[in-house]
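Alright, structures below, take your time with them.
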Structure I
Amino acid sequence: MIMEVRTRTVHILGVTAHPTAAWTTQQVSQLMWHLGDRAERFSYLIRDRDTKFTAAFDAIFADEGIAVIKIPRRSPNCNPHAERFLRSARQECTNRLLIHGRGHAEKLLREYARHFNEHQPHQGRGQLAPLDDPNVIPLPTPCIQHKQTVGGLINECRRAG
């Protein structure tokens, strides 16, 4: 997972039960290929000191002119936005579901990242989702009436009035 801190946009690179340095480097290489010219927008990569992040990993970013900054040891608060996303993804998604393999996990995480990027409001961005345009004024939200049925298992929603 990589997060653009300015916009809080999350990119899921891949999923594996046993990540290695070679796997991690390959995922980042594919991300850079996917970003193409958009990679020029990035100046820094802030990362932790996991052994999966090797010199080859850092070299991919250096080739794009992106400076790699390692956070101090045992300091998760130095990368709070990414840590918060990981905590939310665990609490709201992976801890609540029985995952049936790598493909299922990847599909769930990509769907959660899409929700996070397109719909999840962020206090630091004025309650905008990462991909919301700050120049667009949203229409007022219509009043919605909720009615629970089937013993509270189903919510029926309709416009009020």
Structure II
Amino acid sequence: MKDILPDLCDLYPEQLQIADPIFSSYGKRQHFCGEVVTVSCFEDNSRVRELVAENGKGKVMVVDGGGSKRRALLGDMLAEKAAANGWEGFVINGAIRDAAAQTTINVGIHALCTFPMPTEKRGLGDVGKTVRFAGMTIAPGDYIYCDLNGIVVSKQPLALP
């Protein structure tokens, strides 16, 4: 295990947005970072499903599900596809499911909670828009850093300690 956020906060205190401590870690990777790709959706993971099929090397998908805890925006099959396509991880302002299986998939996942119900697939949602949640404003192309200490966002890539 590696604690990267305390060191980043020591080195770059003026450059970081720090997420409110409302997320839990569910993925196999307990620390992960990368360039942000944003998705805005509410109880419909159609856009997440589309993006995990793309090359995600060096990228973290930030999904603003409006804080809904009634439908899971990420399950084990989508997480497996994301890992296979090189995604570093997910930050989800919403729920996930298949929590036990997710701990075995080589991807980082921070989410609000788990909930067993899937989403409806209606093709709704937006990719590439600025999102706001957990006391942060996150734009596509920002850089996000996650570990068991929380989540921070920077406008530029940071040298890891």
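One of I, II was used to calculate Cα extents along the principal axes in Å, for residues 68-131 alone, giving 28, 26, 20; which?
The structure behind it is II.
Out of I, II, which has the highest value for FRET efficiency 1/(1 + (r/R0)^6) of positions 36 and 52 (r between Cβ atoms, R0 = 25 Å, to 0.05)? The partial results should precede the final answer.
Values: I: 0.50; II: 0.95.
Going through I, II one by one, FRET efficiency 1/(1 + (r/R0)^6) of positions 36 and 52 (r between Cβ atoms, R0 = 25 Å, to 0.05) peaks for structure II.
With relative contact order in percent (Cα under 8 Å, 6 or more apart) coming out at 20, pick the structure among I, II it was computed from. Mind showing how you got there, number by number?
Working: I: 20; II: 35.
Only structure I yields this read-out.
Quick one: Rg and Dmax of the Cα atoms in Å came out at 14.2, 44 when computed from one of I, II, so which one is it?
Details: I: 19.2, 62; II: 14.2, 44.
The correct label is II.
Given a computed value of 0.55 for FRET efficiency 1/(1 + (r/R0)^6) of positions 116 and 140 (r between Cβ atoms, R0 = 25 Å, to 0.05), which structure among I, II does it belong to?
Values: I: 0.55; II: 0.25.
The read-out comes from structure I.
Suppose you compute helix-only ellipticity at 222 nm (-39500 (n - 2.57) for each DSSP H run of 4 or more, over all residues; to 500) for every structure in I, II: which one lands on -4000?
Values: I: -10500; II: -4000.
Only one of I, II returns -4000 for helix-only ellipticity at 222 nm (-39500 (n - 2.57) for each DSSP H run of 4 or more, over all residues; to 500), namely II.
So Rg and Dmax of the Cα atoms in Å, for residues 100-147 alone, computed for just one structure, reads 13.8, 33; which one of I, II is that? Walk me through the numbers before you get to the answer.
Values: I: 15.0, 42; II: 13.8, 33.
Answer for the origin of the read-out: II.
Match the computed value 13.9 of mean count of other Cβ atoms within 10 Å over residues 76-83 to one of the structures I, II, and report its label. Write out the running numbers ahead of the final one.
Working: I: 13.9; II: 20.2.
Only one of I, II returns 13.9 for mean count of other Cβ atoms within 10 Å over residues 76-83, namely I.
Just so you know, all these numbers are worked out from the coordinates, no wet-lab data involved. None of the values given here were measured: they were computed from a predicted structure. Cβ atoms are built from the backbone, for glycine too; each structure is taken alone.
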